[in-house]
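Okay, got some structures for you below.
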Structure I
Amino acid sequence: MMYEGKSLSVSMTDDGIAELVFDAQGSVNKFDKQTVQELSEATASIIGTDGVKGVLVRSAKSTFIVGADITEFTDLFSMEESEILAWVAKTSQVFDRFEDIPVPTIVAINGFALGGGCEMALAADLRVADTTARIGLPEVKLGLMPGFGGTVRLPRLIGSDNALEWMTTGRDRDGQKALNEGAVDAVVAPDKLHASARKMLISAIEGKIDWKKRRKQKVSPLMLNTNEAMMSFSTAAAMVAAQAGKHYPAPHKMVETVQKAAALGREGALKLENEGFVALAKTDACKAQVGIFLADQVVKGKGKKLAKSSTKEVKQHAVLGAGIMGGGIAYQGAVKGVPTVMKDIAQNALELGLAEASKILNKGMQRGKVDAKKMASTLNNIVPTLDMNAIKDADLVIEAVVENPKVKAAVLKETEETVAEDAIITSNTSTISINQLAKSLKKPERFCGMHFFNPVHKMPLVEIIRGEKTDDNTIATVVAATLKMGKTPIVVNDCPGFLVNRVLFPYFAGFSKLVLDGADFTEVDKVMEKVFGWPMGPAYLLDVVGMDTADHAAGVMSEGIPERMQKIDNDPVTLLYSNERLGQKNAKGFYNYGTDKRGRPTKTAAEEAYELFKPHMAQSQSFDKEEVIARLMIPMANEAIRCLEEGIVASAAEADMALLYGLGFPPFRGGIFRYIETMGLKNFVALADKYAHLGPIYQITDGVREMAASGKSYFA
């Protein structure tokens, strides 16, 4: 053994090949500080050993290297810029030293080679991937750019256009696509990977492959003339501007860095990369996106742990209530291979539910993501029926009938009388109390809420709502079933609106108050979309939700939390609902909806809406964008804080992911608690106090005031 560490080792074969094998103590290989140090030591050992003719790098695990250790980033990025720069420069030099080993090198890639794992492969002279490989530089998803030489080596290997597409989108490639683009030299079956890598390396050792020429290309300036460079980088900049927009600095910085480094050799180019990495590491977007990654790990970890504790296997679903929502839920189980009975009382509702599943599958086929076999198997897994007895063998029942407590209670009671004693019963309700619904059941311990978001196939979140009598195994079983459906479960306790709707409706209330104070709803939408970053402004979102649904939910919230959520006099939402302007459901709400001459959808501010609001509004006036944001976001933040303090949600991380996955909270802001922390708790308290006169939804809790005063964090 030439070298042995905790994460990697090097041994010499009889024919002079040094095999550097990554095999970390955990489940995957990643570049934490220890592994980087060991790579440095292993490289020195290889260089200092006589008789080494070539180096083969591989993984002893089912995947190569998943990237850097993101858990180290929070502490690292809180350091001074000079300290971060010293770290990234020192780390990238480890990769340089490996690249400079005076014999040919090859990397055998199996499974994921992402981020630092991809950069490790790029530092070698040759790369062989197997058919399981996924190769890419996804740092942009963390608000970062590659920091270990990725922006230098990849453009010189596959051209700046391809490299910038890799890096600015963060999308990984399979082995064949990477081969087509020139990032790897061969793709083989998994059982042939090691032998193929050895064979190619021996060819390089014997001089049949010019590895020195390949290496020189990677350390030299980019081969672009002035016109080529101008076209390449202006095209990339335009693409990034269109796709990423102004809120995500990382892709812009990548284009700028590769462009500036084009005429430089490795040393100068790496210096620019290191500086760009540090600049991004200090941005709010990076802090937010790293926070999302870590919060997602918390949520996934909790979900997996809960699922493992389940003692019941769910082999069959039943969905009660078809239509668009029921059809979407039935599809989600069926597409993951779970036989699903879809029951309704009306044949046309069943047909609508099946049509919804077919529509989703047809769109998948058009995009090439679904084949005929998948479509057939999914539809075969859905059994439509008008007969209640057809659900008797279901292990998990998801009630998704009309949002009416009496109707739901009656359906749940009949369900309990039909299914087995150990079947789990859930309700897909967005506002109705789970504790209230549980009163209709003899065994409330096997009942909980299972709140899906529309459209079901696109929205990742499912809120699992624990009632006061729900037992632990019911929650564990429903979490396991949700994961099997390909969704992210977040467990919350029962309260009006649960978590997502409870924090959403104060936001809507802030919007309504602003409109009544004279704001133009289209201007508010522009600020919340273009400046804050929501996918839809509040008026547009209300049109999508539907004024009937929003008015009903506001009534439930008012009844459940009267001290803060009393219905607003002359609420624009109620005015629209009373005048049968339901939003997109009937093509008229805040906006009017239609199609242009080419059949494309149109959306125009409705004069009818302005006329409805006018008698109840203050004089029209413009509001500063910061005031618009404050008046909508303070109520949402305050209610999220209350949910955490009351134990409705267990952690700030879970609250952030719930709003990200359930509402489309802007990722570059990281979630509601990350948004508050980025602002600073003291600044948030001061801002909320400025608007406290507007009513209870703007008034902060003693808890957040105390946290701000003592310098505490929601992520400590």
Structure II
Amino acid sequence: MATETFYYDNKIVRNFAIATVIWGIVGMLVGIIIALKLIFPEFLGGIAELSYGRLRPLHTNAVIFAFAGNAIFLGVYYSLQRLCKARMWSDTFSKINFWGWQAIIVSAALTLPFGITQSKEYAELEWPIAIAIAVVWVVFGVNMIMTIYKRRVKHMYVAIWFYIATFVTVAVLHIFNNLVLPYSFLGSYSVYAGVQDALVQWWYGHNAVAFFLTTPFLGIMYYFIPKAANRPIYSYRLSIVHFWALIFIYIWAGPHHLLYTALPGWAQSLGVVFSVMLIAPSWGGMINGLFTLRGAWDRVRKDPVLKFMVVGVTAYGMATFEGPMMSFKNVNAITHYTDYVIAHVHTAALLWNGGLTFAMLYFIVPRIFNTEIHSLKLANFHFWAATLGTVLYVIPIYWGGITQSLMWKEFTDEGTLMYPNFMETVTHLIPMYAARAIGGTLYFVGVLAGMFNLFSTMKKGTLTADEKAEANRAEFASDTSKGSSFHRWLESKPTQFTTLVVIAILVGGLVEFIPTQLVKSNVPTIESVRPYTPLELVGRDIYIAEGCVGCHSQMIRPFRSETERYGDYSKAGEFVYDRPFLWGSKRTGPDLHRVGGKYPDSWHYMHFMDSRSTSPGSIMPAYPWFQTRKIDLELVPAKIRTLQRLGVPYRDGYDEVAVDELREQAMGIAQGLQDSGFDADWDSHMVAVIAYLQRLGTDIKAQPQAGTNTTTAQPAASR
């Protein structure tokens, strides 16, 4: 058969490489800023758009979807063409993928700092942007699948398996977790509430880590380690077991983020069992990657590409051992809600995702620009700065997380809390936060050195935009690899392969999804729990916009230490009107689920204006804009109507009187503040947030606590 000549598209690869580096710099710079804010609370203070609560989701979105997302596309567009021996199916789709993704990232930067957020971890972007993400992701997937169909090689290599699983699963996760009902162009409420929302969110959240930050990078590992080491993958059979076991088991493990919460016990147990099972396939992948380098260790010492790969795969092994260990209930009781989780996440993010990304960049850029890397010494400096910076980052935070948990749980010989003042744990951790900031800065310096090195490499070389390649379609019939006959057949059938992937990832999701979403009796109701009043609803939306859930949980676990500190443990039925749920992931500040009535309105006012005036040692920033910013009254009726459509039992026609009732409740709070000597307009954000906080946990209280403020209206039964 005649040899065919074709051309790889390196221009799209170059574009994603540049975007990866630039967004990496931006995302990590924001990370350093928020790290400094935990040490110096008033750093860049007084500006709502630069507050910790608003910048934190910007940081996570920038490093996950901008930095790692562009890195995924970089790896796929480079490797897929060469594995399939075919140019990408559509140059137009490639361009739409690139520019569409950059537009989504810019839209995140233009919305999150302004408080436009769904508040769901890794899924904060509001519904128009979520739709755009789905469209661009489908464009990417179609381009990838069609390229696979037109390949000139019969069997799909293991990296392609992981790319297919990534596309399919992320699409399913993103669509189901973003089912919302809009009340405005940039506002919406989740179709799920409370416990249901929590399960769906962490089904998404855990598997966003699994199928956005793990499976595509495993595909990258399977392609680039053999290429960089010039050795075949250690075990083809192990790669088969690794792939299918990983994608089937991972999807079940999300509930391990919700242990000891109001989630049904059976769902928690499922999450634990499958999380522990994850060790086997995860370590199978790590072994396959590291053992591929047997006999190439002399090259590892000299080659920064292999150095980044080795440390990255090792960090993957560490993180995927640690994660299942943290899913044991006795371990989770210590680590959850603490900084330990932050250290765990950053071990993987900085070395696994970051390490593989920089290895890719150092491998790809010189090749497509037909030159050598500008400076090996600078690349090695980048490696050591990244590695040592990560160590300096995570060790004090691991230590700090355990310290937090032990201080929260410590009792005196008399049976009282040893540290009843939550601020004692906060001030104890500030030196560790400082050490983290130093480690993060060192990592960032390494990234700056890498950026200079890569752009200098581009400058001294010349891009081969269309790289000539040749292939013989006779290769389509070749079969030189070993393996089971069924799987070898399956590797030549993209449609059947993708169908089996869909089945594998849907089984676990449906088992968890159907009972909690469709069997209403699985979420018991509490008669005394009523919907939020209009003012409380607005206050909750402001609380969400400010990112308060990033530091405060609303979930009291059934531990003696927590019930002594916060009050009665949280019940599933208390959250039936919470859209979205706000159980939180980390406590930088105390839990707020029973804060209603604990302090007078004047205390909350002072706390927002200067938290240290009420809580010495607090690192919460001030919120002076709460005084001046006004409630958007025009949106209130639309919010009520939207919630009615979602099943919230407001009475018919309530949207027409909601603003009047809001005004009545707000004026009562404002008058009480004025009587205490504080100036607050009834329609200010301050009054709305105070109303929301004073409502929390009061629905199931038998009687009000003595001496508490009583100006906050209780929900009327007619609502």
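What follows draws every value from the coordinates through simple rules; no lab data is involved. Since the model is a prediction, treat every value here as computed from it, not as a measurement. Cβ atoms are built from the backbone, for glycine too; each structure is taken alone.
Which one of I, II has volume of the Cα convex hull per residue in Å³, for residues 576-671 alone, as calculated from the coordinates, equal to 188? Only structure I yields this read-out. helix-only ellipticity at 222 nm (-39500 (n - 2.57) for each DSSP H run of 4 or more, over all residues; to 500) was computed and gave -15500; which structure, I, II, did it come from? Answer for the origin of the read-out: I. Once distance in nm of label points 7 Å out along Cα→Cβ at positions 312 and 464 is calculated for every structure in I, II, which label goes with the largest value? Biggest value here belongs to II. Please state which of the structures I, II yields 18 when relative contact order in percent (Cα under 8 Å, 6 or more apart) is computed from it. Going label by label, the one that fits is II. Of structures I, II, which gives 16, 42, 34, 8, 0 when P(r) over Cα pairs in 20 Å bins from 0, in percent is computed from the coordinates? So the calculation was done on I.
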